[in-house]
Structure I
């Protein structure tokens, strides 16, 4: 028996083509899209405005995937880390960062990562495989379900995910086709109905795919920069040997985006490596003709990774140099460090996965 088609892998356009292949009119694809992401709907029999014969055909040939098994770890600051088991027993991690006015979800795009950045714990996994569009989208769906199940007293932010950042496991632009499909589903009004301005895709600098991203969606772009000279950046991020700084910054200048938008440059401060005053001045010089803002990240130390965090006083001095050069500069407040959910700390912990029963907390 052939594998069933997972409808959560399909954009609305794909769904229209799929139902037409089954002899149905195009509007059935739009109806399906409106049902697939409705809370509490997991069976075709529940899609009451579809003809019974069509529902029977769908039950025979299609499926609606979802994450039903997970581990849940709560941090003291309210962050929640989810471990989701995939169909092949792989594990991905997703982090919810709740605030009173928003719920930001840090999602994964791959199992592991091939970029081998020397400061990142995920790099120790190596690259295993890309996530499908459904596996990306289902992270949001599962966390939405988690939030809806919370009581008002438990919930810090709204009752659904409001912001999505592709800053979890993997390099999103090395999974571009599936990423674009997932973005289409996330922003489709009949899908998860998120706005592009609340979605950010972070890349370490896959230059050829940056423009393709900008031409195909309006999501925000973040660049993991972390150094301002090729020698240092190549030591921290081997991808720099393939796409060196000048090529990366040229791609940023050429990135298609509305005038109101700016690229976010992310810069992890590592003690004695990239945190000097000279580095701050050079960063200001090299970014001066790119519409941007800068996010300074205190380093989250991890066992076995040979870097130390910079003092907050030093970070503030670095920030002042950039602000004096008229940049908007933010210092990211690390969240979830006590459960290894902060930036650069995501890595599968296979022994923790629960293989049967509902999600635990």
Structure II
């Protein structure tokens, strides 16, 4: 819960492509929950995206971060990316601008299989694929540091720098252990490549051991990231909570999404506990699907459920998760999951199950 207000204010940024369509289904769920669970939220829409950028040359408007910080409890976003903006500059400005500018250092990605038929792994049950990934969200290889020497020549040199601070590493590792403790998770696994990346890896190794010493009831172990990618396929049941840096977390969470049925199922939260935080599904804007009413809204709806739990509406968030699971089991889904429903029909099916208690 980020403020003491009874009514939580949510900034809605649908974005580009299918973003508006899937976000509309999440908003319909929120409206439904007002009646069924007494969820008190106030929504305000912002038109940040490719259309505004192309029309006005504005991506993230001046003063936007201050408005979000001071006036809102959470941000619900859609997807960003448009082939008309070849550089994708607007998407980077908006998403990375909010993540960095609001210091949203936790990228939390649940990986949970809702139905065994959705995973590409053979003979896996829903209980074997159920873990969360804590990805450091503000440092690492994504800080944009580096440059070129002799660019465009046969002797060109490109450097890309990675930044790891004690403060940044410690707080994401603490967040992972705190989550494990609060949710009854038994183990936290840290992924790095410290056998090659010796300086940043050494910092992660030392801090992980120091933090783990304060959580003696939780098993702490380490894997190199390449081994983890293999073991996520061979034995995903071994994972409860994973914590890692920005780059490795980006890669591992997409692999995790595949294990649970694809990016259309993947929810995501970019959080700084106690502050306004950003919640967005991790699939892209999928321009070829836009306007066809075929996009899978589940990732967005589960993202809204994460947001509700963050805001203190725990029962409502759990009701959404249960309704989504029941809809998937019943085959009330879009075509990418083997169903026959449109985007709006899939959203309506989930709302019916919320009302019926799944």
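A short reminder: the numbers here are calculations on the coordinates, not readings from a lab. All values derive from a computational prediction rather than experimental measurement. Cβ atoms are built from the backbone, for glycine too; each structure is taken alone.
Tabulated results
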item	result
Which of I, II yields 4.3 [distance in nm of label points 7 Å out along Cα→Cβ at positions 78 and 278, calculated]	I
Read-out relative contact order in percent (Cα under 8 Å, 6 or more apart), computed value 23, structure in I, II	II
With helix-only ellipticity at 222 nm (-39500 (n - 2.57) for each DSSP H run of 4 or more, over all residues; to 500) derived as -12000, matching label from I, II	II
Top of I, II by FRET efficiency 1/(1 + (r/R0)^6) of positions 6 and 190 (r between Cβ atoms, R0 = 30 Å, to 0.05), largest first	I
Origin of the value 2, 9, 17, 18, 17, 15, 11, 7, 3, 1, 0, 0, where P(r) over Cα pairs in 5 Å bins from 0, in percent, for residues 30-165 alone was derived from one of I, II	I
Identity of the structure behind 13.4 (criterion: mean count of other Cβ atoms within 10 Å over residues 158-165, calculated), options I, II	II
